[in-house]
Structure 1
Amino acid sequence: MKELDFHRIKRLPPYVFEQVNALKAAGRARGDDIVDLGMGNPDLPTPRHIVDKMVETVGNPRTNRYSASKGIPGLRRAQAEYYGHRFGVKLDPDTQVIATLGSKEGFANMAQAITAPGDVILAPNPTYPIHAFGFLMAGGVIRQVPTAPDDTYFRALERALDHSVPKPLALVLNYPSNPTAQVASLDFYREVIRFAAGHDLIVLSDLAYAEIYFEAEPPPSILQVDGAMDVAVEFTSLSKSYSMPGWRMGFAVGNERLVAALARVKSYLDYGAFTPIQVAAAAALSGPQECVAEARGIYQARRDCLVEAFAQAGWDIPSPPATMFAWAPLPPSFHNAGSLEFAKLLLEEAQVAVSPGAGFGEDGEGYVRLALVENEQRIRQAARNVRRFLENHL
């Protein structure tokens with residue numbers, strides 16, 4: 001038997017981040033002081049009141065038993081209440097809310113729930129890999145559409161529909177976008193829902209960065225649009241908002257039929273997150289929210305520091321309006337190098353790790369993603385390393 005010679009594995013393209021991760025591990029083994037702006041792994045501590053609630057709940061022996069696959073009732077109510085006060089959207093916690101093991105698991109299992117072999121899915125490019133790979137693993141076919149929510153977007157959707165056989169099943173959205181940090185407006189979402197309803201499309205919206213924004217207006221939910229509940233499900237996560245990435249807690253909310261399909265698949269696969277984690281997640285959503293604003297402020301300060309320091313180093317990076325990422329075009333002298341080779345050079349010669357844009361889709365080529373997961377002192381250190389690196393390649 002050939003190594004990894006399996007149908008679903010063969011459908012997956014090479015994971016380009018593996019090469020950068022291997023170089024990063026080798027550098028650290030040598031003792032290199034690497035400033036890691038690669039993986040979007042929040043470094044901020046989980047707020048104390050959330051940790052305390054989990055510790056308190058772990059002390060109850062009953063919480064060591066199997067939990068609920070769709071999420072304990074109190075957690076689903078807390079998520080419904082969050083949507084009510086944040087977006088003005090009313091959700092039934094029993095039929096329109098399901099807890100997931102992070103938004104990534106929710107997307108992957110929704111793909112399993114709704115996709116038949118050969119189904120066509122419209123997914124943005126560049127985008128977070130699970131938006132495409134989840135459907136590829138389920139036997140689907142990806143037709144790419146742009147990421148930018150501008151005038152060209154709907155023309156691209158029309159072309160995708162005209163040239164897809166069979167007709168597309170679903171449309172994936174991700175705003176604020178990972179990796180590009182672009183934000184969509186409520187008017188854009190209205191057009192998406194109008195288009196989806198007219199073409200019998202399911203809409204899957206990834207809103208993982210709902211609370212990490214730096215402009216005056218917070219990002220909207222697609223479920224705020226009239227008619228969205230008929231066709232759409234939205235995925236959110238506590239990973240970034242409450243600095244809980246390792247806790248693996250997210251949600252899918254919206255259309256009852258789609259939520260029920262996801263719940264059916266999950267019922268065969270897991271018993272849900274550890275109950276104390278679910279209780280603590282409910283405390284996060286229902287408790288004091290100053291911690292979310294504080295985290296947002298820290299990311300904004302890091303964004304401003306990165307944009308200023310890297311510009312002084314000779315690398316102009318557009319200031320992202322949201323997310324914990326900056327989407328940076330390669331410096332002019334490296335335009336022909338490719339994002340993977342540039343990321344490898346930057347790691348080896350400047351000890352700065354970034355994510356190559358090609359890892360987010362072919363339209364990500366020519367860019368790298370930088371994560372705001374190091375403090376300002378370390379960001380300035382990275383900028384000094386970058387300045388020397390660029391000077392050496394003049």
Structure 2
Amino acid sequence: MPKKIMIIAGEASGDLHGSSLALALKELEPSIELIGMGGEKMVKAGLRSFQDIKDLSVIGLLEILSSIGKFKAAFNLLAGKLDSEKPDCVVLIDYPEFNLRFAKEAKKRGIPVVYYISPQIWAWRKGRVNIVKKYVDEMIVILGFEKDFYAKEGVNVEFVGNPLLDSVKSSLKKEDFIKKYGLEPAFRTIALLPGSRLTEIERNLPVMLKAAKRIKDRFGDSQFILAKPAEIRSSAYEKILQGAPLKPAIVEGHPYDCINAAELVLVASGTATVETMILDKPMLIIYKVSFLTWLVGKLLVRIPNIGLVNIIAGEKIVPELIQFDATPSKITSEVSSLLSSPDKMEAMRTRLAAVRSELGGPGASKRAAEIIIRQLKR
């Protein structure tokens with residue numbers, strides 16, 4: 001009888017990592033059946049998904065509260081599948097508010113639980129580590145310091161390295177990208193990555209575009225490219241761009257090519273900051289949320305920086321303009337400081353390279369798959 005694994009991911013980064021994991025599992029054990037919740041990438045990698053994640057990939061307290069009915073329906077659907085499908089193991093990918101509750105449902109039924117890609121409980125609400133200790137059989141982490149955090153708490157944990165080292169690759173050389181999208185070869189190219197969720201894009205992109213106009217006025221030899229996730233509908237961008245002071249070139253579905261072609265990247269906080277680091281590009285982290293979400297975050301988050309590259313480094317090596325600091329004038333000032341100083345740009349690259357070396361080596365998804373297979377055989 002083939003083994004069956006339920007994998008639960010709920011947002012774009014989880015879908016990316018989940019697809020790599022699914023392919024690795026299938027390579028090790030071709031007969032394994034993969035079920036659960038994931039996006040387009042995980043489905044293409046062989047997952048039989050019971051729930052599309054598009055409606056569940058939201059951020060911000062108000063946005064989450066307004067979608068509570070959808071979350072509840074998805075949770076109940078998947079909990080029911082634990083009974084009807086009877087998986088041999090449940091693998092949870094990040095997505096903590098949903099997955100930590102789901103771990104409890106799996107353990108009620110005596111199903112082993114593996115958590116792949118730790119929720120950021122080391123940053124806020126550290127008490128949730130007790131939930132991990134109670135309901136998670138194995139924690140697989142992709143950041144080195146997370147292993148120390150969980151080991152001290154008595155959690156069974158393994159560090160496998162960062163799967164982005166395998167997946168983050170540009171398909172086009174910079175000169176070919178510039179030619180393909182009709183850009184000016186002699187100009188400075190600045191990439192805009194406002195986020196992977198609609199709510200992030202709606203808050204971050206307008207301020208990025210206003211800053212882009214100011215940067216263009218100051219540096220006439222600059223041009224802008226906007227990395228658009230394929231899963232976000234075009235109408236969302238059209239509404240924002242309609243009244244924008246500057247129209248960037250829009251590139252759909254090829255964020256790594258955009259980053260690779262850029263001299264500098266304006267990027268929303270999240271996985272994209274690590275992707276930008278892997279591609280060896282200086283960056284400026286920009287992030288805006290609703291006032292209520294920001295206020296709650298200020299009260300709960302216990303770390304000084306929010307950018308993943310800065311968290312991994314343990315210091316601020318990349319400027320962060322968060323919430324009220326994310327203004328066109330401040331963004332322009334930071335960008336001007338970098339563009340006017342090749343030494344600053346090179347110093348940032350050097351420090352990012354040092355952080356990149358801490359991500360481990362290639363093959364993280366395969367190592368994670370091997371741990372899960374071992375769990376199945378116990």
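Every number here is computed from the coordinates shown, using simple stated rules; none is lab data. Please read these numbers as outputs of a predicted model, since none were measured by experiment. Cβ atoms are built from the backbone, for glycine too; each structure is taken alone.
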Among 1, 2, structure where distance in nm of label points 7 Å out along Cα→Cβ at positions 287 and 327 as derived comes to 2.1 = 2
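Given a value of 17 for relative contact order in percent (Cα under 8 Å, 6 or more apart), calculated from one of 1, 2, which structure does it belong to?
Details: 1: 25; 2: 17.
It was calculated from structure 2.
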